[in-house]
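Read-outs throughout are calculated quantities, based only on the coordinates presented, and are distinct from any laboratory measurement. None of the values given here were measured: they were computed from a predicted structure. Cβ atoms are built from the backbone, for glycine too; each structure is taken alone.
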Structure P
């Protein structure tokens, strides 16, 4: 294969970025610059798909810089995604193969401009707001207008222009993670139109026309895409400031599953999903937050109870932490040498002073209930039994 470049550059492009080898130094011709009989696929795989180390280093630097900027900003939403299908973009760009690709100069790396991301996410938001997919996920026309600005069909677009609150960063795909750091970023895809002569006006559509395999570049499936969305809260209402991240997450989920990014999305290209590792972390964080909220609500409920009921409720919380027999769901009696026993004694000791307003019969009844609960859950003997009697006596007011 020969690149259409001066001879003095021939030995200097073998390690060039893929965008340079594809756009500037494409070496997919015979010596007389005729097309090879084997098609473009061998040349693309040999010269363009490979990602040299300096390009990997550059991608890592860009990824790290964007991540640092996002982490240092108070109003940036990040969506680390994995491509579940190949991603194609810029196929309409001019190229001798008649199928181009979008590379960012001067880096020669594939990218998805932020404007393209914004268009897809807005479409996802509009589909969700329309109710055609069931739950609107909180989207409505007012929220779309505030986050994205007026749409192309909005009659106020020219007379009362308004900037949307969101700004979408450019996205730079990175190769699938691997221990050897050798996964290719680009792949060669094939489309096979069967009706070429019909589209050119040379024949009627029929099944006897010859298929014409056409190669084109795409970012390989399983590549990583780090989406970042910046928000200016000054354009939003207090309610929108609280939930804009949740809204954008739902739009990304919908777009990645049903719409796709880039070109040829109608046939499944450009599908994305949240990085499984990040998804597990976010799910764990959400579960932790829900658990903390539930515990806080339970604590508030207990604090509002009368002292004797609050003591029993707090004792039940501590006893519920002890193991149970899986066959009967009954408590397994524990030794009093464990820390839980001492924590319960401390709980009883601290509660004694709050029962002064309680009558003697009620205090006797309370102490009897607590003794029953403790002997059911612990093997109370010797010094432990003596310590328990002392705490119960204090609860009785003795």
Structure Q
């Protein structure tokens, strides 16, 4: 097994720079690639991988400083995710979801953050944000029951954000919201038998009549408006970005990093391969697939980082970006998975017969990218039609994931 040395995070040590964090993520690429086949077979990320990510400080990138975090910009978070995906898209997918929850904790009532991190500020939080289950108001909080799907990385987490549509009633939220629930109040049901992203362990979560204190509720309308009770103590403009913009990128950017990993593997493979038709280096189909993949990765990454520079500028001015711009940026995110899927398929075809063997990474990476393409936020056709309707003079619909 390959070993590496990382400047590990130690309590009380200086905060690393963004460049140091990105370098740590890049140092993990060969290690993650080596672990990927075993993780896929076991349908779970190794505990050691989560430990490596914790030690490197990756889950602190968006965590509030008052809870031991770094409060860094979104570019750092996404650069880390891109690097992890070059090694294993499942790792990057879990980071894209679990790694954004420390940011969401910055919006919720600080008493909830105390519940999660009061004894240990390394505790991780998973989620299943689509509304499910039933919630009723009781004295001091809510009773919650239900079953939620697709909770990526949940086996490594001590808490979960669970989405609900609040029912009408006295003092009940009128809109969609999330409730924060400890591991002791839910069970994980092993359901993750899938075609791709097998190592994400995105199992079901079941809650049976748990009590949730009122301070562990966050309304989605707050995340849409750049508001939330936690902003009383977490005052950085970082926490005034629209959550929908961050979340959708968290589930599309992993595909972009995985495509880069596939391209790098193809370049190593193709440089030495001689097929029936001659050297891959002289194959015009392979040549064009490589060139178009490389330029597309550069383009999509450039747009990603530019969009978040623009969003950060709005937050720093205390403004919310207009809905039309948010719809455009959501399409920029959704179309990434589609483009990566198509480009990965072209690279896979160019590997020839030898590329289908399990000792090569191409089939796994293609399956992972295609699985990520299935996420509701990556349905680019629907997102694109909505944005185009606004460009054509229509009104933007109510979408809290903008």
Of the structures P, Q, the one that -15500 was derived from, the read-out being helix-only ellipticity at 222 nm (-39500 (n - 2.57) for each DSSP H run of 4 or more, over all residues; to 500):
Q
Given a value of 40, 12, 7 for semi-axes √(5λ) of the Cα gyration tensor in Å, for residues 271-342 alone, point me to the structure among P, Q it was derived from.
Q
Starting from the value -0.53, -1.28: which structure in P, Q was log10 I(q)/I(0) by the Debye sum over Cα atoms at q = 0.09, 0.14 Å⁻¹ calculated from?
Q
Have a look at P, Q and say which one yields 1.00 for FRET efficiency 1/(1 + (r/R0)^6) of positions 223 and 263 (r between Cβ atoms, R0 = 35 Å, to 0.05), as calculated.
P
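Ranked by mean count of other Cβ atoms within 10 Å over residues 247-254, which of P, Q sits at the highest value?
Q
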For distance in nm of label points 7 Å out along Cα→Cβ at positions 103 and 191, structure among P, Q ranking highest is Q
Among P, Q, structure where distance in nm of label points 7 Å out along Cα→Cβ at positions 87 and 215 as derived comes to 3.7:
Q
